Structure 1
Amino acid sequence: MSRPASASGSVSNGKPSVPRAPKGTDDVLPPASERWRTLLRAFEDLAGRFGYGLVMTPLFELTELFARGVGEETEVVEKQMYTFEDKAGRSLTLRPEATASVVRAYLAAGLQGVFKGYYTGPMFRYEQPQSGRRRQFHQVGVEYLAETSPDADVEVIELGHRLLSDVGITDARVRLNSIGDAADRAGYRDTLAAFLTERLDALSEDARRRVATNPLRVLDSKADSGVVAGAPAPLDHLGPAADAHFEAVRRGLERRGIPFEITPTLVRGLDYYNRTVFEYVSASWDAAQDALGGGGRYDPLAGILGGPEVPGVGLAMGVDRIVAAMPELPAAGLDVFVAVADPGRRPEALGLLASLRQTGISADADLGGRSLKAQFRLAGRRGARVVAVVGEEWAQGEVTVKDMAGGDEQRVRIEEVPGWATHR
């Protein structure tokens, strides 16, 4: 009797096939993963130089955190969250974003005063998979808490722009807007709703539903971009405080030479934002979801979560998208491949391998007893710059080293291999 095929695989000749990765997720393997390593290393180095410390929060949270923090009427909460009950009947959700989690952690720890944290890791949203939009996607980001200065906004925007430049995306520019404070938006909301109501027939079904409940979300709708292009802009309804803040942000970006363009319809997709909102775009990434990252100020969020008023500003960068937009990198390879010419010297070869690794050199060897010719082929596939051959010369305290690029070959003292390899 044959076994039925499952959703994750099929049965052929009575043997199940290898299960597929879930729809909207990706496996990342070498050598493609080297681009990820480059980006993550660049980000962690940059975040450290800007004074941010590592924050790690759970992959899942109480659903209430996102319903309250992100907003019950946002698309994320309404349609995209992976929510489930645990065995005790608690409603939990895989995190769709990290800002609410970081602010919760800050409040739960009883922290006070300025806090600067960075994070990396996967997020989860039930999306319709396409280029740049996955159901499991990866982000890096920073959160700057308990600081109201517009210079904090500028610093966060600068950090994201610097990251893109550091990984070779040199044409990135910033889309910038301000959505003002709650009092500013109250009057603007009525004006916008009236504008959209006059054009209901031209709006998508989702947009028509949001006109009465959350009209600012319509500005963020790609399907309704033609209609909202002529809509009144949040910038025209800023109060004096928000207007002065936005002017200071613009001046700060100009002083730092960061290219930006005012985008009146930019509001971002989450309800906790106020004042500054921004996105990064580049000609290197051309997709329907064209932002490489973005963020903004979220002064109301801590209060929404039940804590004291703690202002904040942050960003999240799309790792998957940035990796795809990065220029080609030089092939990564090993510093040294240790080859065994004399099988009797295998223990000594493995000892040399260990000592090279201990000195910080990337090194590897064949552990399967292959021929010397096969070991050289393996070294070539691994991109080794140098092959150190352990043979009969070991008795004289030497090994034969070969420069794989130039072909130079010579005998060197065993203790000189690390220096010889790192200076080629």
Structure 2
Amino acid sequence: MPYTVTGHLILHEFAGKAAENMTPSMDPYIRNEREAAIAERADRLAARFAPRAAEHDREGSFPFENFEDLKQSGYLKLTVPEAYGGEEASAYELVLSQERLARGDGSTALAVGWHVHTLMKLRLSRSWPEPLFVRLCQDIVRDGIVINELASEPATGSPTRGGRPETTARRTDGGWLLTGRKTFSTLSPILERFTVTAGFEGSGKVGSFLVHRGPGVQVEETWNTLGMRSTGSHDVVLSDVFVPDEETIVGLDSASPAAPFAPTEASMLHIPACYIGIAWAARDFALEFARSHKPNSLTVPIAELPNIKRQLGLIEADWLAARSYLYGIADRWDRDEQGRAELKTELGLAKYIATNAAISIVDQAMRIVGGLSLSRSYPLERMYRDVRAGLHNPPMDDVVLTNLANRALAES
């Protein structure tokens, strides 16, 4: 489709409809009133975020107003334990909420995803000293603060690969002094506190610390990427930052975690949920375009053309299959508490399926819309860039496939 004034107006109209239509709809994965309320809130927030997404993407700016909306709506306490004033969302509810939020703005959904993931992980593991965890939860519920774990570094790459952090912890009176640089520090513009991994000076051990923004903490605005441009994932530089002993989570003398091992991997389902949410928005955009666009060479909209129907069918096949597996594994994890440790491979597969399906869905949507899909005036090119980022979120494709192969080879 050539770029014309008419085409420009048509796609502008479609973009508006995509935002306006983010309201609760019949969804087979909404099973009860609680889930309907969670979905409705996410849809309402997504509709607010969608009109702002292009500007934040273009500027690479952090969406402070989106996070104020998240705070006011209560979204930030989604995975906080009920005992401490939160909603204690299940893995299924986490997927439901994050998927729908990402329909409005993928960057915002992924960024807040790390916050709700961290709280769910801590809730399940109880790896923090309980008084420290209670205080964090209370601050989230009362003040709407956000939290994230900063573990990536320039020399180590993804922390899931097992590299030892070069950030160091040096003993001082009453605590530790931390020095180092953390990369991919999502939410850094608004993090008032965060956890940091650091190697103990003179030891081969690695510790974990709760850091407050203050003296010695500097955010360097290094985040300038192809996709997910508004997550605020800048570098955080630490220069002799003091952490008292009572806020040392894993210390030099910690022989074992503070609580017995508990599987927590389901909290990472926020990642595939985000990318399928972006793909859902791209699907809806392509459907609206196909239903409405009628070149003067045709007597019917392009949705009636066999090749367009085939492309729409490919989108539906990927979308339905990915959602089915994602919600299925989340529900299985919620119900089978005793079998959770055995589901790690399947949880990784959910991320693999969803991320690769999202890339395929957005690609097909752009083929349907044609050349105008490349225009920065419309959302598809942003969605195309954003879903590519999923390949670089953990677990990576090669890890997932290796785990599947090893399990198959181990079968007797």
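Key figures
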quantity	calculated
Computed 15 for relative contact order in percent (Cα under 8 Å, 6 or more apart) - originating structure among 1, 2	1
Entry that produces 20.2, 80 once Rg and Dmax of the Cα atoms in Å, for residues 77-300 alone is calculated, selected from 1, 2	2
With Rg and Dmax of the Cα atoms in Å derived as 27.3, 91, matching label from 1, 2	1
Label whose coordinates, when helix-only ellipticity at 222 nm (-39500 (n - 2.57) for each DSSP H run of 4 or more, over all residues; to 500) is calculated, return -16500 (choices 1, 2)	2
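The numbers here are math on the coordinates, done by the rules we state, and not lab data. Predicted, not measured: the structure shown is a model, and the values here were computed from it.
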